[in-house]
1. For which of 1, 2 does distance in nm of label points 7 Å out along Cα→Cβ at positions 176 and 232, calculated from the coordinates, equal 2.8?
2. Of structures 1, 2, which gives 50 when percent of Cα pairs over 29 Å apart is computed from the coordinates?
3. Assign the value -9000, calculated as helix-only ellipticity at 222 nm (-39500 (n - 2.57) for each DSSP H run of 4 or more, over all residues; to 500), to the correct structure from 1, 2.
Structure 1
């Protein structure tokens, strides 16, 4: 059988299975539920589960939308943060669309995005090393140039202190740090020569800075592609305040 035909049959089967499951779910009834556990139980019983985080569970509500249900205080706050960010960034092509939400942020309905899942997939699509993203969000080129100057000064001061013969290992350590920062600076310049990567980084940086997102939560696992193949940031409720309040022990 032709592979394209097989893929179409698989997609049709998956869609039919999903539609059958969704017939059990009544959104109007769900919206009337007042207790957190009632919402969690009803969604879990009647919708296909897509994922579970520390503050929210995610379910497929159609073949193009998902339902994020808050399971704890942090989930309510993340939903609220995402609604606020989406409202003020509708023109940002990275922001996942939100179609509906609870006034008290118990749940949100947003665009379905297939997460990259692996660092390799992120790098394949974006063209950027997944772990380099954090560095890009926390350091500018000027920051790195300042780091180089600082380490160079430390090295010069140490060489003039008369301690070089007693602690030669420190010379190697400082030179190694200088080389690493210079390599990092070269990487920055290479990245910004690629318009695609440059625009992606600029958009993510702008979102992170404008809405005080925690850079450690702006990770490859929170990016993916929608049904059109567009890159989307689908889990963007991790502000610095929320992460510090609820997840500081976990991060440590």
Structure 2
């Protein structure tokens, strides 16, 4: 059984029905999938002739991404699908969709059914459960008040103003950049003076070697970055990195 992490919502079940034998009928479903994804709700479509099944992706979703009432957002999305499909020759849609929101010490289960007239009907129940608090990120765990980075404006593609603005969307605390206005010679001089320059000359694998893209982007767009992030298992990668983090004491 997967861990019941507080502050997350898990979907399961499916939505199924039959499309009319008309051009563009399947495209209606794909447009709805894009609409649902924009609401942070992921589904997978399976077609068998004119019959369709839309299966819920059961990866946990941060509840905050779905607003204060996740079950209402899910019901609204399902209602949009019913309107789009039922409008085509009165087709019926059936749902066994269920969401589970994990709160401290309990879980809220919601089943989404569809009435004969296509209205979305919700049935909820709250059960006691052994839940797990969400993992704390490294800086919060160490009671940090801010992040320090070594970025220097314009030095590389990730340090243009546009890049820095997009990167900063991922943090919820002040980002301090003491080197931001220095050039490379000034930074090297400081590194030599404090004895860290030799570290930059040591051979070893780093992200610049195995994550270097074939083409760099100097003016990233936030929406494109978020789309790319959605396509990766970002939460899992972050947790794996945090599990391997080590603390190094640096004396002045």
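Readers should treat all values here as calculations from the given coordinates under stated rules, not as data from a laboratory. Please read these numbers as outputs of a predicted model, since none were measured by experiment. Cβ atoms are built from the backbone, for glycine too; each structure is taken alone.
1. Structure 2 accounts for this read-out.
2. Matching structure: 2.
3. 2
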